[in-house]
Structure I
Amino acid sequence: MNLRRPIPLVARAERGFLHIEHGLSIAIGTLLSITAVLTLGAAAITLWQGLRVGGGEATFFIVIDRLLFVLMLAEILHTVRVSLTSGTLDGEPFLIVGLIASIRRVLVITLESSESVPGKAPTNFVPTMVELGLLGALILVMVTSIYLLRRARAV
């Protein structure tokens, strides 16, 4: 005699969706890990080649940009891991990724403006300064938000 009660359809569907969600998270985490490792290797190769040929500060900006990208991937991977283990989604890692992305953009703008022709004013000076100002404000808002989230969690 079968003493097991049949599992209701909703409970079965919930379990199935949970397995699919975990499978997708594992696949995303795996691809993020591979991308991070390959990008880190590319940054190391770029740095080595830049040091060998005396690539200058442009090489270092490229390496820093790639390393910040790896940090973004690591933070997203951390979010995926926490989501898998706890089943919840926290907002702080997304703020950190946004902060890193904003800092990357500031570095790219700085690199582009340092490569302009000396003595000739760049044609996009005003839009670039507006973008830098907005990025600075955005960075300040994200840092403040992270601080407030951590403070609220500590209470």
Structure II
Amino acid sequence: MPSHYNVLFLCTGNSARSIMAEAILNHRGKGRFTAYSAGSHPSGQPRPEALTQIESSGLSTTGLRSKSWDEFAVPEAPKLDFVFTVCDNAAKEQCPYWPGQPMTAHWGIPDPAAVKGPPEEIARAFRDAFVVLDRRIGLFLSLPLGTLDQLAIKREIDTIGRS
């Protein structure tokens, strides 16, 4: 395995969960990982609640934008090592062909953008999604990727998605 990895987080709208995962991994994996996010049907902009959660956690929101997964399925796109779906819709959709055949896994997270209720309840849903993503990304970062074979890595990242 290489010493630097490119990771793509996918979700249908690319406005909340995948955006938060991109910010978390770019912060926690700086130097070893470059994270991206995209959606099958991007909303056009990140959810303000997601950006607030990212900022309140001390992470940068610079450069975060809602984008189509088509940007990552072209020959000039970054070579992806890992592709993680973080919502049920994207996991069930037919994904594009990813050049280089990256490792894939589904890390389903309940959609905080679907929560209706008072502002505190909505903020809690975004915080909960962020905490789960942060924990899973922490587990992913602890894997000794350089010493595991492909099958062992696949098994481990699938297990993380069930945690």
**Fill in**
Note: mean count of other Cβ atoms within 10 Å over residues 23-30 at 13.0, derived from one of structures I, II, originates from structure I
**Request:** Using mean count of other Cβ atoms within 10 Å over residues 47-54 as the calculated read-out, with 19.2 as its value, let me know the right label among I, II.
**Result:** II
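Comparing I, II, where is distance in nm of label points 7 Å out along Cα→Cβ at positions 63 and 111 highest? Before the final figure, lay out each step's value.
On the way: I: 1.3; II: 2.8.
Result for distance in nm of label points 7 Å out along Cα→Cβ at positions 63 and 111 over I, II: largest is II.
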**Message:** Comparing I, II, where is Kirkwood radius over Cα pairs in Å highest?
**Reply:** I
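Of the structures labelled I, II, one was used to calculate helix-only ellipticity at 222 nm (-39500 (n - 2.57) for each DSSP H run of 4 or more, over all residues; to 500), giving -12000. Name it. Could the numbers behind the result be given before it?
Details: I: -30000; II: -12000.
Going label by label, the one that fits is II.
To which of I, II does the computed value 20 (relative contact order in percent (Cα under 8 Å, 6 or more apart)) belong? Can you show the working numbers first?
Numbers: I: 20; II: 25.
The read-out comes from structure I.
Computed from the coordinates by the stated procedures, all read-outs in this text should not be read as laboratory data. All values derive from a computational prediction rather than experimental measurement. Cβ atoms are built from the backbone, for glycine too; each structure is taken alone.
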